[in-house]
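The structures come next, written out as structure tokens.
Laboratory data are not the source of any read-out in this text; all were calculated from the coordinates shown. These figures come from a predicted structure and were not determined experimentally.
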Structure I
Amino acid sequence: MDIVIKAQLRDISVDASSYRADNLVPAVCYGPKKENLHVVLEHSAVLKAYREAFKNTVVKLDIDGKMTEVLFYNVEYDYLTDRIQHIDFYLIDPKSPVIAEVPLSFDGVSLAVVNLSCILNPLLETIKVKCLPKDLPSRISVDIAKLVGFDSVIKVADIELAKEVTVLTPADRSACGVIAPRGVKKGAVTEEAAE
């Protein structure tokens with residue numbers, strides 16, 4: 001389902017604080033070989049869209065009836081009120097690859113957790129990928145069934161992705177592992193682990 005946010009062109013001669021006082025968020029849209037677009041968006045609408053899309057889902061800005069495809073690139077918050085103050089959008093070219101951070105989802109059952117009382121230890125929340133906008137995954141599933149012993153670790157290189165998606169995060173980075181129960185020495189093998 002498409003995520004659409006209504007926007008209107010911004011008069012850059014007007015101070016950004018005036019827009020914020022009217023519950024609007026100033027934003028700029030930019031991309032290679034494209035002219036920058038300055039827009040404003042209603043705060044609650046853009047906050048809802050950002051929570052749904054994060055930085056890895058193409059969204060459409062409805063700018064006075066014209067649809068413009070973008071990715072959230074940078075979102076600035078007021079550290080006191082936690083309200084969005086400004087947004088940078090990246091203008092999409094459907095034929096050009098984009099780079100995005102995609103959230104990891106840790107799925108399945110780990111024998112190390114079930115049988116050895118280990119605690120799942122996610123080490124990465126996202127990985128960076130490069131692909132065409134149409135191939136951009138909304139999330140990446142990591143199968144934790146590979147975590148079977150106290151020293152089990154899943155590296156970025158172990159994560160399976162579509163061939164159209166190139167991973168930019170270093171392959172030797174650990175995506176997740178397990179924390180052994182207290183009193184168990186690293187490298188210890190139990191009867192359950194051996195099975």
Structure II
Amino acid sequence: MRHRYPRTAQDLRIRMNPEPSYRIVVAALLRQADQILLVKQQGPSDPAPSWGLPGGVVKADEPLGEALRREISEETGLQLLELGRVLYAAQAREYKSGRRTTSFIFEAKGWQGEIAPADPDDLILDARFLPLETAIKALETLPWSVMREPAVAYLQGQTSPGALWLYRIQQDGQTCLVERIQGWEAEA
């Protein structure tokens with residue numbers, strides 16, 4: 001069997017800098033009275049658009065709060081003024097690659113501005129505040145259980161702040177909930 005040498009600089013760069021085996025995602029829950037801010041998004045490999053919480057991947061060495069401010073600004077046009085507590089976290093491990101993704105969903109306590117998405121990746125199609133029940137129904141259609149289940153459970157009051165959801169993405173691509181560790185409420 002012959003060894004394949006990189007033919008282009010792009011081939012070499014991919015081999016020298018493989019995709020990281022660990023990534024962190026942040027998202028936020030913004031409430032306005034009885035409404036929740038959702039973004040309608042569609043990635044290049046997504047079969048259809050879906051509604052989700054605003055957020056995205058944290059860049060290397062970027063603090064979580066800064067990443068969340070950047071993502072909210074890009075996806076909604078709003079400026080996050082005050083970051084609240086962690087509402088829940090979810091971690092998924094992919095069986096095939098071993099890659100882990102940990103997501104932290106924060107409460108947004110204050111923001112300013114008008115909704116005007118300016119996503120540099122062109123994945124955001126819309127952003128708007130939706131009544132709670134409409135937002136839950138929209139989130140229930142998310143094709144990714146790692147994003148869907150914790151958000152819906154939290155909004156329906158089935159988990160308290162600080163819950164941790166652990167998932168495994170099986171060899172066949174199916175996502176399985178391994179464990180849900182109930183959250184805690186800080187005592188006053």
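Work out Cα Rg over 2.2 N^0.38 Å for each of structures I, II, then name the structure with the largest result.
Largest calculated value belongs to I.
Suppose log10 I(q)/I(0) by the Debye sum over Cα atoms at q = 0.27 Å⁻¹, for residues 29-84 alone works out to -1.16; of I, II, which structure was it derived from?
Derived from the structure labelled II.
Between I, II, which one scores greatest on relative contact order in percent (Cα under 8 Å, 6 or more apart)?
By relative contact order in percent (Cα under 8 Å, 6 or more apart), the leading structure of I, II is II.
Out of I, II, which one gives -3500 for helix-only ellipticity at 222 nm (-39500 (n - 2.57) for each DSSP H run of 4 or more, over all residues; to 500) as computed from the coordinates?
Among I, II, the structure yielding -3500 for helix-only ellipticity at 222 nm (-39500 (n - 2.57) for each DSSP H run of 4 or more, over all residues; to 500) is I.
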